[in-house]
1. Ranked by mean count of other Cβ atoms within 10 Å over residues 246-253, which of I, II sits at the highest value?
2. Quick one: helix-only ellipticity at 222 nm (-39500 (n - 2.57) for each DSSP H run of 4 or more, over all residues; to 500) came out at -11000 when computed from one of I, II, so which one is it?
3. Consider the structures I, II: one of them gives 3.4 for distance in nm of label points 7 Å out along Cα→Cβ at positions 54 and 318 as calculated from the coordinates. Say which.
4. For distance in nm of label points 7 Å out along Cα→Cβ at positions 22 and 366, which structure out of I, II has the highest calculated value?
5. Taking distance in nm of label points 7 Å out along Cα→Cβ at positions 38 and 102 from the coordinates of each of I, II, which one would give 2.8?
6. Can you spot which of I, II the value 19 was calculated from, given it is relative contact order in percent (Cα under 8 Å, 6 or more apart)?
7. I have 67, 48, 42 for Cα extents along the principal axes in Å, calculated from one of the structures I, II. Which structure is it?
8. From which structure (I, II) was percent of Cα pairs over 16 Å apart, for residues 118-157 alone calculated, if the value obtained is 38?
Structure I
Amino acid sequence: MPSERERIVIIGSGASGLPIASQIRKETKEKDITVITTGTHIAYSPCALPFVLHGVIPDFESCIMKTPADYEAVGINVLTQTTVESIDLETQRLETTAGVIPYDTLVIATGSYPFMPPIPGVDAEGVCVLKTIEDAQQIEKSLEGVENAVIVGAGAIGLEVGSAMIARGVNVTVVELLPYVLPLILDPDMAQLVHNHLMDIGARVICGAAVSEVLTDEAGKVRGVVVADEEIPCQMVLMSTGVRPSTKLAKDAGIETGSSGGIVTDSSLHVKVGREYLPNVYASGDCVEVIKDFTYQRTISPLGTSAYRLARVVADNIMGRNSYLLPFTSPNVCVVGQLQVGSVGLTTHTAKSSGIQTTSRVGSGPSAARYYPKRHVITSKLIVDNSRRIVGGQIISDGSGVKCRIDTLSVAMASKMRVDDFAHVETCYAPPVSALVDPLTLTAQSFFDVC
């Protein structure tokens, strides 16, 4: 029998689980809320961890925004170091290491886990991943005495950690299986700017090749890797080869997962069992399969901003507001050395693989008036389809100005804006902070150039 107060149980304390709990508690005190997590630390920013390793942020404690006690103070029960072993959807009970926990409404926000390529030596001492604060603390400890490190995978996290290691005096080699760095968010021409910058700050970059083996010494510690018959000596390897949705718990309960590996939901984020979407069970965050805008392909969007967006939909629906999820363009930004790098929507490669014909332009302009002493170069690429609707954008700056412009493109794409209209959008101007014509506007205007 349900209790008089609705019992909401959330599995996961990441960027989706805790915002759901917090939003519900802001709106009502009449519901019991329990959050269950395997971790010790909660409410911290995983995206900040590379910058602690870099020394920009002074310590890991600075990344922790709230403690379990802070949540307890507002009536949210947080169970740390607790594992949910099974979900019984029929009796509405969870078997956990803290005992049986009943629920009226359940949210599965189990996140994702780092993918480890199945190569020899991957379990050696000195092979690291970066997903949690504990992972970062282990990297910090392991870096002592490291002269050479190999980053496997040239995605955002790998390049941010690689930049941090270089700043600490470590010789870094980046190995990327695909032909260029940041292959999921950039086209080759834009990626080349990042590649060149990595070499400028001291990295060796190998693209189009795989690490086939991690070599170990007699004590089982990393001593090197093999890449295309070359032995590269190192004392640390960071595996930054992407993530996979954590869905085993859901699948074992009979909940459907999709082609991306994520949990299948309706647009209100109810999970699916057989032919039915369960009205009192939701999924949120990295573990959920979402729809890409423009291509309508199924994917996961393992970004903190995406997790929060899903969280708001779940919280709204639990509170009775009937919210639904729209397709994703996944705007993102990262910092590689002195470069800010951002993208949103499709690359030319993803567009082509989906049968979408596109045209693109690349342009550059200053972040401030040309005569102003402190300014940066902002390079942007716009991608449009045959109707001249903007379907993708990529921006790189050697200083600042990427985030706001990616957000601008995100709004333009959500509004289905054509490049013709975007080229005439009003922008503001003052010499210290902008050129008279914004660099992004210049790129949009170049679609009209004939010579």
Structure II
Amino acid sequence: MDTLIYDGIIVTLDERDTWYNPGYVFIKGNKIREVNSGQPPKELFSQAKKVIKASNKLVMPGLINNHTHAAMSLFRGLADDLPLDKWLDTYIFPIEKAFVNEEFTYWGTLLAGWEMIRSGTTCFADGYFCEDGAVKACLDLGIRAILAQGIIDFPAPSVLDPKKNILHAEQFLKKWQSVSELIIPAVFAHAPYTCSDKTLKFAKKLADDYQTFFFIHVAETKWEVEEIKKIHGFTPLTYLYHLGILDQKTIIVHANWLTREEVNIIRDTGVKVVHCPESNLKLASGLSPVPELLDKNILVALGTDGCASNNNLDLFQEMNTCAKIHKGFSLDPTIMPAKTVLKMATVYPAQMFSLNIGVLKKGNFADLIIINFKQPHLFPFYNPYSHLVYAVHGTDIETVIINGKIIMEDKKLLGINSPKIKTNIYNLANKIKLHLSPNH
């Protein structure tokens, strides 16, 4: 739809960090045709099929959540305040074995997508099992996504024989490649401690053969570092380097326990990093040396991780935490300035995935959000970057546009049957509760 948004604060996040107050954005089809200051030319009003007056509102690129396990929204609050190994082995893995299938992934991803859209996320990267369900959910929602089929070396949902995990992932890539401009299928190997060296090499080759992205959890906990050193003689990142699977299409998640030599390996191989501060804090896993990585010109993007370990998908809250935790840890208030953190959820991931989004400029896909600034916690207004990182909540989002299509308007999601989603989520949650009950 051709849409004109005018009389708002326009934060472009372009190379010059241009912002206008007031300004306008004109969308033609699924792309941005014009972004400028002041009032739009009269002819744009007649060309637009939809006109949105954005007085006392801020318009910016949609946020990009760079690591989720979306279907795990069904596990929100299921097992909290536990160390990662017990959390996984006692609760998450057994429940996944009992319940996760394509239907589970579909409804869990619908719930997660609903939450993400409402809080300003227009694109996300996901890694989980039965990702056919995730693809279908994203197409129903109209959200942009990089969806990676999970690979692990023990019986997993939909792949009871681990020997077939690579074959299953390849079938996923074949099925969904080029189906929609909103969907990029990819590969997700769970971790160095759950995948053998053979599996990791085959998984990376598969991603390379299909010219797509390879995701993996790396150096999340101190335990992982010691375990990989004990088994393979290397720290996790160095181990992956010796396997030959680190390159510009490799995206490592967490990266909390890195040596200086490993930081240099990341820089030299072109590997990208996803930082999940809230999940890492909640699980007491550690903290990634993000300021050092950024100083080395390494692309670092923000992710929420799954709802089972966060427990929400609000990237505005994630940005707030990211900026503050690194200042507190380093005892340096200049570390991780608001503008840099904002780019970790917009500009940097767009570069990471080679997507023409994350910046409001002519020719980019029209993925953008409109935020209501006429609220007590958002005025007076001096600096847009400060407000966006330190004051805005996900609940402040009013309108969401993805690929030129209005997905949410005045806080109402369009074309989504929310009562049906709720009913199916309640039914699945009740089955999980019954399974967890002492008498089961």
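A short reminder: the numbers here are calculations on the coordinates, not readings from a lab. Just so it is clear, the structure is predicted and the values come from calculations on it, not from any experiment. Cβ atoms are built from the backbone, for glycine too; each structure is taken alone.
1. The maximum falls on structure II.
2. Source structure: II.
3. On the way: I: 3.4; II: 2.2.
Here the read-out was taken from I.
4. Looking at the calculated values, the largest one is I.
5. The read-out comes from structure I.
6. Checking each candidate, the match is II.
7. Only one of I, II returns 67, 48, 42 for Cα extents along the principal axes in Å, namely II.
8. II
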